[in-house]
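As structure tokens, here come the structures.
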Structure P
């Protein structure tokens, strides 16, 4: 009999066969990958961010490579809710993998309306709320940079859906744990972090920004240490599951997040480099567990040891004194 490990996890009420999810915006509407990987092997699929009305996004150029990463200023281009239901949902309904819809709006009312409409679609397993978007009624500041604003938008979504609710946090804040606790209090069932970090790239010949939008969101391996640190911090402050996102390219990367306390991970930029990345990561995690005779993924989640270094340092200091 083939040796296997139990990779099942529960993310705020959503049962996953393994802890590897796709990150919104890097996997399209899943059909783009149907001839590249077996979509039914994934833990969950999070589709491209969805708004009430179609959006063309930002003008090009809107993607530029950076050292160990990528800047994007896509601008949340999407087909809009109606076209999503008519054109994209039929394909997604045929999959056995849980489907999570990432939503965003320019004001709280849009978030609430989207949540209400999605609530009636039984094939959708849950909602991921992108609170990194600018609140046009509050001077353009992102909902996710202010605990009170984050709380209000999440509560509005919570009041309009009974589906499991995941909230995606922006790293562009002073203390991400304050935002995490705020959305937990507002009714989030889980938290995903981090979203991209704001950056800029300049063409030295033209002396112009390389992105038409000037700034963009940095993703890829360059942000992994930051994402890992923020996940570790948030895990210690909230009671709900945390999903790690940011620079996960390999099974080893994913395992770092799980050991730090993440209950699952999302794979983003890696999909654009290696379309098979999610499957490679799932297989790599299982191989890691089997090799070490660890029967369940749950047995490594949150097992980071941080006391030994401090205790060793203290012991050395006492001897020297």
Structure Q
């Protein structure tokens, strides 16, 4: 079967698939290895993390929340967000991101090519899609345009290294600017999914994470968490996380124009220096929403065992699931 974007999403909901990709344990002969990571500069997980929140969804509050968490961000800054398939209806508003990026000196949006076929599977096609979707106001660096670099996974659950887009090593700091939503394979896509799959190279790293069977469930989520840990360790204190809870579709932005319309109303924006805390708080807001419109998204999360992402991050000591929610409104 040809691995098109349509088949990718069809397969994501099936079990027992075999042989869609080849052996994914090797990273290829062209990949260099990052040997020094920022582990010594990494803050140990706090007992309780601060998660800042605003129910107001606009560029001003996005910027205000960032200023609560950005004290360690410096140097050349990568802003990782999902720029979406052509004409996707749920991607982050370009005007918000434009205003946000303008506040961050020496910054660029970063992305990687996709593993499935389609409009972002090669650098050339990806750049056309970026123009279609309006990401033209600043540099967009396709991290794997020149290949891979292997990032080690310290004490990983499933993987010992993951191939990231090689350009990622050109950056000093990373901002995970995430459109929080459902996901066909992970149950939900938060900050972890944004960096773990979003920075992995399309042809190698994403194969390592998805495995041979393109399965959902705990093994896939643990490989995804390993990838996220490699990135968190690499950047140490120089990484922060913002989850935007708007257009809360059950589908990822990689579903493009065919993504399901949101059932759940917009909730707000969350920001933290702790990846587990910000994703935990986002999930908690979904589950605690006061009416049944939450059930579509909860069903997607539960059907993919999505909350195992949170347990895996805790096991790898990537952060804490205990947090203080601080409103800035």
Structure R
């Protein structure tokens, strides 16, 4: 099958690049399975297992689609009629209840899909061979936060509060100590260290020493690669039950609550979670092979003229609060 994967970004991802990382691993897995892959991405991209075409914002998508393509996999919404069979993966959130999505939309978790009245989803998977081997028997010295700390809804402030309340060290992977984007934020506590944006090697270095991921997000997390990456390195997840987290984090690999007090208390139980169980769960459930198989099923459906949704997806309920609950007490604040 000749498959074109499109996204308005540069590949491969160097540091964060969640969507870029996912589409790279998907393309590589499909190519390994014998399919011919083309990436339509931004100028400056490179790839050794697929053809790369530079995305031209002055042209329509149809003008840029090669004749030999069988199916197109978009990773951003498309606002034109496409001449080839296609599907669109939505990786983020929309809070516009009036916005109608394409019939061939795919979401990245069951919760993500259900919030838009859909059952069409594929969990993100990663090629774990890209990562250094997890050191499951290594001593663990601190907890970590992983994500773009400048995004308030990721709630690095809450992660810091929980770690300090528990008397634990925290390393923030994905942010700086001095941050002007969040208003003026300076974190003076010596138990909290900021490591900036990290690549896979440096990320693995820290995760192999971490007791667990502190992830008290205050939005409907669509998926959360930070969760599966942390679990792969044997780190249980301590977070909030928002968005996809209850779907991804069961009681064997983590603890979820909206109470900052309860989450701080739970950090003391990190050693009771099996690092081996966390690792095997991520390795077996959220890998690029499974992701590719599930997308191939959807490619076949659109090639056969089917729609992936019985009706156009749209947001079921607008989120009126700026931040979802998290704070003192049993129900957050």
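For mean projected area of the Cα convex hull in nm², which of P, Q, R scores largest?
P
Quick check: 0.75 is what I get for FRET efficiency 1/(1 + (r/R0)^6) of positions 98 and 154 (r between Cβ atoms, R0 = 25 Å, to 0.05), calculated from one of P, Q, R. Which structure matches?
The read-out was computed on structure P.
Who wins on distance in nm of label points 7 Å out along Cα→Cβ at positions 58 and 226 among P, Q, R, i.e. which is largest?
Checked P, Q, R; max of distance in nm of label points 7 Å out along Cα→Cβ at positions 58 and 226 sits with Q.
Each reported figure results from applying straightforward, stated rules to the coordinates on display, with no laboratory input. In this text the structure is predicted, and so the values were computed from the model without any measurement. Cβ atoms are built from the backbone, for glycine too; each structure is taken alone.
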